[in-house]
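What follows is a set of structures for review.
Rule-based calculations on the coordinates, nothing more; no lab input. Bear in mind the structure is a predicted one, so any value in this text is a computation, not a measurement. Cβ atoms are built from the backbone, for glycine too; each structure is taken alone.
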Structure I
Amino acid sequence: MKKGLNLWSVDWPSILKEISNRNVARRIREIGYDGVELVFDDRDFDPTKISEDKIRKTSEDFKSEHLETPSVATGVFWKYNLGSEDERVRRKGIEYGKAGVRMASIVEASSLLVVPGVASPEIPYDKLYENAVKSVRELAEFAEDYGVTIAVENVWNKFLYSPIEFRRFIMDTGMSNVKVYLDVANLLAISHPENWIQILGSIISNVHMKDFDLNIGNINGFRNLLKGSVNWKSIIRMLKNAGYEGYLTVECPPSFNPSLKSPTLQDAFNNAEENSRALDKIMREV
């Protein structure tokens, strides 16, 4: 397994107002990561608006420091719900998904993180499920031509909260390039992560690494690695037994460290380094 860093962990792309991307890459490599998870949004780094040359240059900065880009992540699917009954919203989500696939191809990332749908009282659950399957299938068909996996992440979206339902969703797309982006900490408040690995182990393509404090138990409970309640020894052992050999990608912005009230640029890198050391310890102890 390799060590990755989701770029939200260092407040990217906002951080580029203070430091060049090449220097971001250098510092990430120096603190011990093998790769980065590139991120996009609909504002500062919008794949529907920026040029392929800019995307390629961004990728080259990381390559120059011998950093791989195994995956691309985004939060746009919370806004542009792939399960929405509003066809304009759903099509906008698909538009961003396809742009994300093209971005992944340009930077040689094998996976695009996708939030499959967001439940609400206004959307009947069966319709949400049906629309989400249809959307993810369309993205996967598009991504197939680019050699990109659609990695569906378990998040706090009140949707697909059972590993059996999650697996059924993946299977219902009918696409072999739809896999699971496992986020262990996202599961801890609602389920047992071990159960998810037992059911989904063979179709996990990516893993997000952050911790969660059950004593807090709400959105404020996310923490840096080894500062929460996750039994990492059990989790990593089960991932290994399931044959997982991919990236363990740290997703820990400075806000996960309660001692940082107004984090600076240096705080962001120090926090990323703390998580790098914690990940080394987690991997070493199994």
Structure II
Amino acid sequence: MHRGVLEPEGLPAAKHLHADRSQLRDHRAELAAFEPDAAIDCRALSRADAQAALDALPGGIRLAVISSIDVYRAFGALHEQRETDPVPIDEDSPVRLERYPYRGRLPDMDDYDKLDVEDEYLPAGATALRLPMVYGEHDYQRREEFILRRVRAGRRRIPFGAGTWLACRGYVRDIARGARLALESPATRGIALNLCEDRTFSMRMWALMILEAAGSDAELVRVDDAALPEDLKPTGTMPQHIAASAHRARTMLGWTTSDPGETLRTTVRWHLDNPPPDATMDLTADDRALETAPQCV
């Protein structure tokens, strides 16, 4: 079941339903007639979203909901330019006390909070899958684009901050396998699980890996944080790391992750072959930043 806004190519034929989430209750009969064994809610962004799905789905089926690493206090601290927690973050780490992290910051996100979503789903016996930054083919957020847009433009020098921030990641196919394993395990009913890679590369290491995968020898040039273009701000000083542990999922489910070097190469190749519709970019901010870099004599 999905909204029908996109119909990805290459998927096997399957019976499916087009409906907006706000209309889910009107489709109870169709959902029941499908006789699902399980449901994964991939886009519950608010309490109302979760309630709409739970009201519409047949009772007694296995449930999982996509949640986020952003439920943790460490994520809230990052927004507040503070440091509150050691890493790696696990499922016993404190969650945010303040809700609605994007209220007043992003359009249409005033009611977004995965903590609200978990509050609805966990008592219903669902497994909450707390995801990191997920990368891979078909990623509409294009998480490697901060480097790839400059590779496409033929840039030889890229302004960069200290690049020391640690933010956990997960490859999309590994995450999908983890979701399936969680659904198949009765032991995960009513609990939260982190799903992320074993190792967390710094922003600088990840950027260098992207360049290597793209076949580029562009140089990352150190500049002051204040000079960084907006899309490169995360390469600067970040007060709180968001590295997490998926030990619980690995232990309970036998879940494993792929070699991140291989998965990143696969990802980069796909995104180079499938650039955004408008891949052009004004890079004058890069030029201004590079002018501030110390000159070697």
Structure III
Amino acid sequence: MTQDQRTVLITGCSDGSLGAALAHAFHEKRLRVFATARDLNKMSSLKEASIECFELDVRSDESIKKALIKVSSLTDGLLDIVVNNAGGGHYMPFLHLDLNDARDLFETNVWSYLAVTQAFLPLLMKNAQPTPTGKKSLIVNNTSISSVLRTPYHSAYGASKAAMAAFNDAQRIELSPFGIRVVDLKTGSLSSNFKENKTNPFELPADSPYQPIKDEVLNVITGNVTESYAENQTSWAKNVVADLLKDPNNPPANIWRGGSAGTVKLSNSLDNVTSADTGDSQFQKLGGLEKLEKILAERASADS
């Protein structure tokens, strides 16, 4: 590693993942990449590219500590960038939501991000120069556009991402005096292996009152409704890295990349001047809920 070569640690880098795509994109920009995942056997594409791969279970304090010691020994205790990307999904109508599964999702999508960031902060702070023109370190939290959406059947996932977005904003403000910049990565729809990280089966209970719109529910839960505008993850990763490195000492607070991210950004900016009912109606239609409302109304009329 050359003295001025920037370093980046990325979580969630299994083959076919967004983390792996980011690792390749950073590597192409000649950064020294420390790619991590729970299973080293699932990082073959990164190893073939001569990217340094480490085992890191973001939900294990011991695993985080081992990764910290390893990276610190390789960089003289310095680190330029941490990208919190590892994550999971849980999708189900709120009526059927298993709260234990929801808590478990928060462990992955919120608390693991904070644990990794706190562990590597000493390296980031040592690397940064807290002067107006000094070198800055960077934390990137992948919260996704779900942090601002009202997508039906995504309540636990969206809430976990919104919670992390709130922590992200606090980090950005609180860590600024130390020369650390914090970026919220609002990722849109992408082609990836993310469905493999779901924590629940894609099915409705047989007695669910949502059975009349089962197909619509499953289309949302499985992501089929977003496949038509999902962006290739390789191009997404290259765009994200370009955004981050364009001015690494003064990166944007939010990066909106991926399928429909630009549309969601615009819609989110208009929420303060439009009625909530307008957006609610769109999401109700997306999830088949307008159809369900009509079905239930017809049943009620027939029974009266």
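When FRET efficiency 1/(1 + (r/R0)^6) of positions 89 and 233 (r between Cβ atoms, R0 = 25 Å, to 0.05) is calculated for each of structures I, II, III, structure III comes out greatest. Comparison across structures I, II, III (criterion: distance in nm of label points 7 Å out along Cα→Cβ at positions 49 and 241) gives the highest value for I. Which structure, out of I, II, III, was P(r) over Cα pairs in 10 Å bins from 0, in percent calculated from, if the result is 6, 24, 32, 25, 10, 3, 0, 0? The value was obtained from structure II. Source structure of the calculated read-out (semi-axes √(5λ) of the Cα gyration tensor in Å, for residues 81-160 alone, 32, 17, 16) within I, II, III: II.
Looking at structures I, II, III, which one was Kirkwood radius over Cα pairs in Å, for residues 41-120 alone calculated from, given that it came out as 13.2? Considering all the candidates, the number was obtained from I.
Taking mean count of other Cβ atoms within 10 Å over residues 9-16 as the criterion, the highest value among I, II, III goes to III.
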